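Participant: Some structures to go through are shown next.
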Structure I
Amino acid sequence: MSDVTAVLEANRAALADFMAAADQSASVWTKPRAPKKWSPSQVTEHVARTMEEGANLVSGTASVFPTLPGLLRPLVRGLFFNRVLKKDAFPNAKTLKALNPDSGPDNPADARERLEQALSTFEEACRAREASGQAVEHPVFGTVSVVDYAKFMELHTHHHRKQLPGANASS
């Protein structure tokens, strides 16, 4: 099994855990967990959008991520991206406005469908990029491997799983 296959399986497992928690959130689906926080529906939409934008980046198409000057990318990669991978955890941080959802799927079943499609698109892009032998050119982090970027996305999903009810899961 290749490294990319293993990390994509870990992504799929993280998303399965996330979706199981989302399924259990139906009674509070559109209710923010606290003032100025997202509802489970919004968290789900954010994860789906991020995965879709990740697929755009991996496939080399336009994305909503800003383009930092080339000289800053290694710094941001070292301070944020590499740190997330090293610590195996995603810190609390603000997101881009384009990834900040006003609303999300109407119910957990719709969320599952949305997330499955986003994951499928992301997996497809990662497999194609890995097969090409090319790294991912991220407009914020610079050049990163497909495996590292997929691991980063897995950690992002685990991070947001903790924002759903019943956050005492294994992630």
Structure II
Amino acid sequence: MSKKVLVISSSPRKDGNSDILSNEFIKGVSASGNVAEKIALREKKINYCTGCGFCNTNNYTKCSQTDDMSEILDKMQDADVIVFATPVYFYTMCAQLKTFIDRCCSRYTRIQNKEFYYILTAADGNKKALERTVTELGGFLACLDGAVHKGTIFATGVWSKGEVLNTNFVKDAYEMGKSV
């Protein structure tokens, strides 16, 4: 039985390094007979969480805001595997991904038993510098029943748009996608 894989690309740059690795991951997923969909957050309207508590008073089934989050949350609930791809700015996930995660509040209790992968890209050449981002993403996973972190690509030393194409990280992303 094939798995449904949902890739959340938070790169603000189309064809940025984390976006490129997302595409390679998807190629690997497809090569293994699984089905993948990519959502580019830069193409979606996602408001900030206002902390209004509407989701809490509605049994975590809906949000007070009307934007693209409801559609994405439906896809997250249906997926078997979720991939977060983010450029790392100042040693943390980009703002687009953090805003997205905060907006999962309205249905986080329904995102259950998922496998998660991370694709991280950064100008810093030190893999250890990206471990903080993994810890922060783990905070989100700790709130989800049955969430399992399956793997991370630490694409270090890439700054300029497309620079990742000249590295082995492209192959790593493909192989990780293939192993889903």
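Participant: Of structures I, II, which gives -9500 when helix-only ellipticity at 222 nm (-39500 (n - 2.57) for each DSSP H run of 4 or more, over all residues; to 500) is computed from the coordinates?
Facilitator: On the way: I: -17500; II: -9500.
The correct label is II.
Participant: Follow-up. When mean count of other Cβ atoms within 10 Å over residues 34-41 is compared over structures I, II, which one is greatest? The partial results should precede the final answer.
Facilitator: Details: I: 15.0; II: 18.1.
The structure with the largest value is II.
Participant: If you work out mean count of other Cβ atoms within 10 Å over residues 2-9 for I, II, which one comes out largest? All intermediate terms of the calculation are to be shown ahead of the outcome.
Facilitator: Details: I: 16.1; II: 21.0.
Top value of mean count of other Cβ atoms within 10 Å over residues 2-9 goes to structure II.
Participant: Assuming 78 is percent of Cα pairs over 13 Å apart, for residues 74-137 alone as calculated from a single structure, say which of I, II it is. Let's see the in-between values first.
Facilitator: Values: I: 78; II: 65.
The read-out comes from structure I.
Participant: Related question: From I, II, which structure was relative contact order in percent (Cα under 8 Å, 6 or more apart) = 31 calculated on? Working shown, then result.
Facilitator: Working: I: 40; II: 31.
Considering all the candidates, the number was obtained from II.
Participant: Can you tell which of I, II yields 13.9 when mean count of other Cβ atoms within 10 Å over residues 26-33 is derived from it? All intermediate terms of the calculation are to be shown ahead of the outcome.
Facilitator: Working: I: 13.9; II: 17.0.
This value belongs to structure I.
Throughout, read-outs are computed from the coordinates displayed, never taken from laboratory work. Since the structure is predicted, the reported quantities are computational estimates derived from the model, not experimental observations. Cβ atoms are built from the backbone, for glycine too; each structure is taken alone.
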